[in-house]
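Throughout, read-outs are computed from the coordinates displayed, never taken from laboratory work. Please read all numbers here as calculations on a predicted model, not as lab measurements. Cβ atoms are built from the backbone, for glycine too; each structure is taken alone.
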Structure I
Amino acid sequence: MSVEITAIYASLLAILYIILSYRVAQRRIRFKVGLGTGQNTELERAIRIHGNFAEYVPFALLLLGLFESGGGPAWAVHAGGAGLLLARVLHAVGLTLSSGRSPGRFGGVVATWLVILALATGNLILGLA
């Protein structure tokens, strides 16, 4: 059971997670808010970007690792990992630029859902074959 490709994307996503975490900490210091948002919209957006990442990425990575270890083709594992990474960057950039609708935020969310759906489907196909 090997997950070398998943390890690459998990590592890249971990680096992105640290960047997002740092952005929250940086804003907490700048706005002197230790807990919550202090009703600061910039801090609130940074917290939600970080939180949304934490809500979706672990589950997606689990599916990616299961797909790879279950025999999913390398190209499809790379597609899932790269798609997830791109989706999370799009979401972070889109929500950073606007708390409302934005192409990046929308594209990031939809792409994340599609990656999860594709990996779940791929795992079902591999598991039922």
Structure II
Amino acid sequence: MKVFHTADHRAIAADSETFTGAATRASMNGLGETPPVNMYRVRFEPAARTAWHTHTGTQLLLVIEGSCRIQKSGEPIQDVASGGAIRIEPGERHWHGATPDAAMTHLALNIDAKTDWLEKVTDDEYAGL
């Protein structure tokens, strides 16, 4: 057994190259070894979001506070309330973040996955226009 304490993993500001708006991320790497599993606790302030991106493996998002706004390329935007979960398959181009009116926190479990960052989500894309 190995225990991971959140206090041991300080939250830092998210990279402005790959996020729009204010967000913080605390990384817990090495939760699993075979396959490798990393977890990120990410807090998004209202309207903050990731850039478009893909993963080489599966990503699971567990919404623990607020409502997660998410979109897979070519599909409509969806809002997922606290307690909801989202599975993102390898290679799916997507973005996620907070809704316009409230902060959101999710746990992202990356299972044998590296992230390939793409262009930022525009304000029109975020609004679903």
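A few points about this structure:
- Among I, II, which structure scores highest (criterion: FRET efficiency 1/(1 + (r/R0)^6) of positions 24 and 120 (r between Cβ atoms, R0 = 25 Å, to 0.05)): II
- Parent structure of the calculated result 19.9, given that mean count of other Cβ atoms within 10 Å over residues 40-47 is the read-out and I, II the choices: II
- Entry that produces 15.8 once mean count of other Cβ atoms within 10 Å over residues 8-15 is calculated, selected from I, II: I
- Value 3.6, calculated as distance in nm of label points 7 Å out along Cα→Cβ at positions 32 and 56, assigned to which of I, II: I
- Structure (I, II) behind the derived value 32, 15, 11 of semi-axes √(5λ) of the Cα gyration tensor in Å: I
- Among I, II, structure where mean count of other Cβ atoms within 10 Å over residues 72-79 as derived comes to 15.1: I
- Of the structures I, II, the one that 20.5 was derived from, the read-out being mean count of other Cβ atoms within 10 Å over residues 48-55: II
- Identity of the structure behind 0.35 (criterion: FRET efficiency 1/(1 + (r/R0)^6) of positions 16 and 112 (r between Cβ atoms, R0 = 25 Å, to 0.05), calculated), options I, II: II
- Given -29500 for helix-only ellipticity at 222 nm (-39500 (n - 2.57) for each DSSP H run of 4 or more, over all residues; to 500), calculated: source structure among I, II: I
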